[in-house]
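Just so it is clear, none of the values below were taken in a lab; they were calculated from the coordinates. Because the structure is a prediction, the values reported are computed rather than measured. Cβ atoms are built from the backbone, for glycine too; each structure is taken alone.
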Structure 1
Amino acid sequence: MLKAYADEHVQSAIVESLRKRGLDVVTVQERGRHATNDATLLALALEEKRILLTNDHDFLKLASVFSDQGEAFAPIFYWPQQRRSVGEVVRSVIRECATSDYRSACSRVYYL
């Protein structure tokens, strides 16, 4: 199963629910990366072979820039914050993690 890096905007309930279901999730806060720029967070996720969990639309812009430049980036799992319940997000993340391998998931945005 894939591993995850949760952006600072991800609700703690989502992180805890994913952990209870066996997903290896670290958070920006746990890593002492609060207020780190998004490009650096994405690079760290790629370096550690983790997906990036976020509902920050700035990562979508960053993915577009990286794609246009032909640069690889960590898989981004994105959902609009106000439109999904914790359970819906958790189920979507687990489903995608169970059916994807890291190599094929890279440089893609998954809209949950």
Structure 2
Amino acid sequence: MTTWTARLPIAFPAALIDAANRLAQIIDPDSGGQYTFSLDYQRSGYVFTDTPVKAHFLPIIQARDPATWQSVIPALAAEKGLEAPTPEVIEQLRAALLIGDEIPGDAP
């Protein structure tokens, strides 16, 4: 059984949409993550979504610790048989991530 927290609003710069969808595919516990972000849902140059997050993943996302992201994301990609983003792309995503009230405008 999957344990979810409340839905979490997250956003990335629109310029990183492909990398953000690749990340979403890696961390999505089932299928469809590669369709998480769409240019139809953007504001102030950011694409956003309101997504459920597994309880154990929430602290990883919120802490934004570079070393943790650099180890967890490639490990999850390997588990799913997906190619991991480069360390540079992982760092771009980590540094650019906005959560909740950080997202410009009204919450999704």
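Matching task: 31 is the computed value of relative contact order in percent (Cα under 8 Å, 6 or more apart). Pick the structure from 1, 2.
Details: 1: 31; 2: 37.
Label of the originating structure: 1.
When mean count of other Cβ atoms within 10 Å over residues 52-59 is calculated, the result is 13.2; to which of the structures 1, 2 does this value belong?
On the way: 1: 21.0; 2: 13.2.
It traces back to 2.
Quick check for you: by distance in nm of label points 7 Å out along Cα→Cβ at positions 28 and 44, which of 1, 2 is greatest?
Sorting by distance in nm of label points 7 Å out along Cα→Cβ at positions 28 and 44 in descending order puts 2 first.
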